[in-house]
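None of the figures in this text is laboratory data; all of them are computed from the coordinates on show. Only a predicted model underlies this, so the values are computations on that prediction, with no experimental measurement involved. Cβ atoms are built from the backbone, for glycine too; each structure is taken alone.
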Structure P
Amino acid sequence: MVVFGVKGGSDKARCFADALNGEIFSILANVGDAKSLVIHPASTTHSQLSDEDLRKGGVLPELIRLSIGIEHVDDIISELDRALETI
């Protein structure tokens with residue numbers, strides 16, 4: 001599991017997650033899968049919470065959560081680089 005923030009807030013974080021969704025990563029809330037997964041919790045799993053409640057719970061607008069699967073490390077890094085370049 002890797003958790004980090006994307007500069008630019010919620011909009012950029014959602015764009016990053018969307019850019020990863022495809023061949024290597026899938027947008028899913030699961031963890032510990034054999035496939036790499038990405039999620040933007042503030043707009044998905046925690047979207048019912050107010051901004052104040054999100055912050056209280058440590059779910060910042062820029063937060064991205066990755067669950068890294070068994071794909072080749074070079075493919076994962078390449079996809080992350082590509083998604084970062086899009087934002």
Structure Q
Amino acid sequence: MDDAGKPVVMVDTRNDFEVDVDSFDNTVDYRIAKFTEFPEVIAAHKPDFEGKTVVTFCTGGIRCEKAAIHMQNIGYDSVYQLGA
């Protein structure tokens with residue numbers, strides 16, 4: 001739960017082969033082959049995250065930032081990213 005009492009869901013924004021190496025427990029992974037698939041997949045699953053805080057993560061670079069910004073742009077309310 002976050003500070004407001006909403007459930008927290010972690011979303012792995014990495015490609016499927018990166019996820020196969022390892023990931024956090026209980027993480028949502030859509031098995032995308034390329035990050036360009038992410039916007040369509042995350043939009044299709046938006047109802048799954050209603051009333052929840054979403055935390056995205058990746059292996060570094062700009063992918064997490066792009067994912068969080070895209071999610072905010074399509075109406076996700078509480079989106080954050082893990083950073084190094």
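Taking log10 I(q)/I(0) by the Debye sum over Cα atoms at q = 0.20 Å⁻¹, for residues 1-48 alone from the coordinates of each of P, Q, which one would give -0.66? Label of the originating structure: P.
Between structures P, Q, the greatest calculated value of relative contact order in percent (Cα under 8 Å, 6 or more apart) is seen in P. As an exercise: Rg/Rh (Cα atoms, Kirkwood Rh), calculated from one structure in P, Q, equals 0.93. Which structure is it? It was calculated from structure Q. Suppose you compute FRET efficiency 1/(1 + (r/R0)^6) of positions 25 and 41 (r between Cβ atoms, R0 = 25 Å, to 0.05) for every structure in P, Q: which one lands on 0.75? For FRET efficiency 1/(1 + (r/R0)^6) of positions 25 and 41 (r between Cβ atoms, R0 = 25 Å, to 0.05), the value 0.75 is produced by structure Q. Looking at distance in nm of label points 7 Å out along Cα→Cβ at positions 17 and 57 for structures P, Q, the greatest value goes to Q. Taking FRET efficiency 1/(1 + (r/R0)^6) of positions 9 and 33 (r between Cβ atoms, R0 = 25 Å, to 0.05) as the criterion, the highest value among P, Q goes to Q. Work out which structure the value -11000 belongs to, where helix-only ellipticity at 222 nm (-39500 (n - 2.57) for each DSSP H run of 4 or more, over all residues; to 500) was derived from one of P, Q. Here the read-out was taken from P.
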